[in-house]
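For reference, the structures are reproduced in the following blocks.
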Structure 1
């Protein structure tokens, strides 16, 4: 059995509607056969939270239970990083839409790898002031 933990002990997933998504997650994983390949017992914790820009649109109880700002170990994580890249992906998606699936995948993959590289080398500004 593959172990989802892969050395991780605590997993937090962010999703705009994590409060609803989490309700039947384990039943759906079992129905679709993922329960055989994911060993949640190997984890200390598996939690879900609603990203900061979306949490204010949720009810009070949801804001308490799924707010990343209230979760131990989350620090100042906002959970919206994937949203910040979408605006930069639009032009790449438009320019690659006439390519075949393989070429389009490579173009988009290259774009996001470049994005990650720029983000990675930009860390020095914050780490080595």
Structure 2
């Protein structure tokens, strides 16, 4: 099969559709949001660490994470409208492996996601990491 991936003009949804086709994915891989969604972690000692890469790549915190929130320039991030229909009709919701704070919880703090999942009748499958950092 010949398939060309360029000229998607930064259209994330078109890229996902192309990848689903190329990889013959039968499930639906849907990003929670394509809005700016930078997170910050607050540690028990009050230290605030901004942005995913700093949270997951910095070792040796003097304290543990007690809160995760969107940064002030990301509070307008909303879940994709297309995800509402998919979650309501889903049999399963799979939370795939990734860093607990920067991959899993960060998706659940996007406006509306908690309510969508809580109100869904889908079974939730959480795939935990087999290693830790």
Structure 3
């Protein structure tokens, strides 16, 4: 996760993580209520764990953008610049983050640019975000 969003999650100001993409890729359709999510600094260590709450998936169009902006802007901590950066996206996943627990820094060997990695295909999934 990039700053300032990671810090906003850790202090409780940001309660929904959003992921936007041009293609249907994780976490779209691959995260469920109750899944564990590891929160990792961009190019850094894992610093927290959270439980996924309510999940919303959107195929983006004018109406879904209006819904995201009106209903989720505050818990996502999105401003107009944030929306402008996502304007080319076709899909969005909104994940309510519950029970966020900071951890001692945990190093992981992740060398690709994916922002979301599914670590297990079982129902009790563990995700790296």
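FYI, it's all coordinate maths here, none of it is from the lab. Computed from a predicted structure; not experimentally measured. Cβ atoms are built from the backbone, for glycine too; each structure is taken alone.
General observations
- Identity of the structure behind -4000 (criterion: helix-only ellipticity at 222 nm (-39500 (n - 2.57) for each DSSP H run of 4 or more, over all residues; to 500), calculated), options 1, 2, 3: 3
- With percent of Cα pairs over 19 Å apart derived as 47, matching label from 1, 2, 3: 3
- Origin of the value 4.6, where distance in nm of label points 7 Å out along Cα→Cβ at positions 43 and 91 was derived from one of 1, 2, 3: 2
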